[in-house]
Structure 1
Amino acid sequence: MPRGGKRPGAGRKPKDRSKQDFFETAEKYLEAVVQGKTSPDAVRVSAARALIRYQEPHKRAPIKSPPPRALQWKESKNTESAVIEDFEQKAAEIRARHARKGTK
């Protein structure tokens with residue numbers, strides 16, 4: 001009794017891909033279709049259109065953030081300058097008050 005297995009000549013024959021052109025990127029394939037160098041295949045065109053977004057990484061602006069220690073130093077420096085500015089303003093008011101008293 002036969003148990004199955006591989007039979008010579010059975011199954012679907014593989015497609016001959018030697019006639020198809022090879023393109024390195026989806027963009028180059030679409031460019032060749034537009035220029036008429038290759039005939040458009042609906043499946044390949046739609047696949048190329050879908051893949052073209054993912055061929056190259058997205059270009060984003062680099063974010064250069066200072067290290068935490070530098071951020072902390074900058075914040076303390078800003079706080080110090082605000083305190084000094086406040087002190088100088090109060091000192092100027094006191095000097096102005098005392099200058100008026102001395103002229104009387």
Structure 2
Amino acid sequence: MPEDLTKTQQAEVQKEVKKQIKVLQRTKEIGSEFKKQASTAMIAGLSLLVALAWKDLIFKLIENYTSLTLLEKYPFIADLYTAVLLTLIGVIGIMIISRWAKKPEKA
């Protein structure tokens with residue numbers, strides 16, 4: 001079939017093919033950018049969800065397991081323990097989502 005085309009037509013076909021390849025590459029870039037933005041939104045949502053869902057429960061558990069005299073002496077110790085535990089949970093979730101976002105898409 002390429003033999004049936006004139007040189008001008010062949011050049012036009014090659015030009016169109018190159019244009020389509022650029023469009024395909026741009027589509028992949030958009031998909032990659034979407035993945036990055038989606039992972040950022042998921043990380044933010046996960047961080048908020050973890051903080052809200054577990055804060056009260058963890059605070060009460062720490063309050064029960066921390067001696068009353070320690071809480072009287074250092075009233076913010078339960079908050080500190082809660083913040084440390086929630087941070088660890090959030091970091092683990094963020095690491096998992098970040099790894100997902102870095103995985104290359106299969107062609």
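To which of 1, 2 does the computed value -18500 (helix-only ellipticity at 222 nm (-39500 (n - 2.57) for each DSSP H run of 4 or more, over all residues; to 500)) belong? Could you put the intermediate results ahead of the total?
Details: 1: -18500; 2: -30500.
Label of the originating structure: 1.
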message: If percent of Cα pairs over 17 Å apart, for residues 35-82 alone computes to 66, which of 1, 2 did it come from?
response: 1
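One of 1, 2 was used to calculate mean count of other Cβ atoms within 10 Å over residues 27-34, giving 10.8; which? All intermediate terms of the calculation are to be shown ahead of the outcome.
Working: 1: 15.8; 2: 10.8.
Only one of 1, 2 returns 10.8 for mean count of other Cβ atoms within 10 Å over residues 27-34, namely 2.
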field: Structures 1, 2, by mean count of other Cβ atoms within 10 Å over residues 3-10: label with the highest value
entry: 2
query: Taking Cα extents along the principal axes in Å from the coordinates of each of 1, 2, which one would give 93, 17, 16?
result: 2
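Read-outs: derived from the displayed coordinates by stated rules, not from any lab. None of the values given here were measured: they were computed from a predicted structure. Cβ atoms are built from the backbone, for glycine too; each structure is taken alone.
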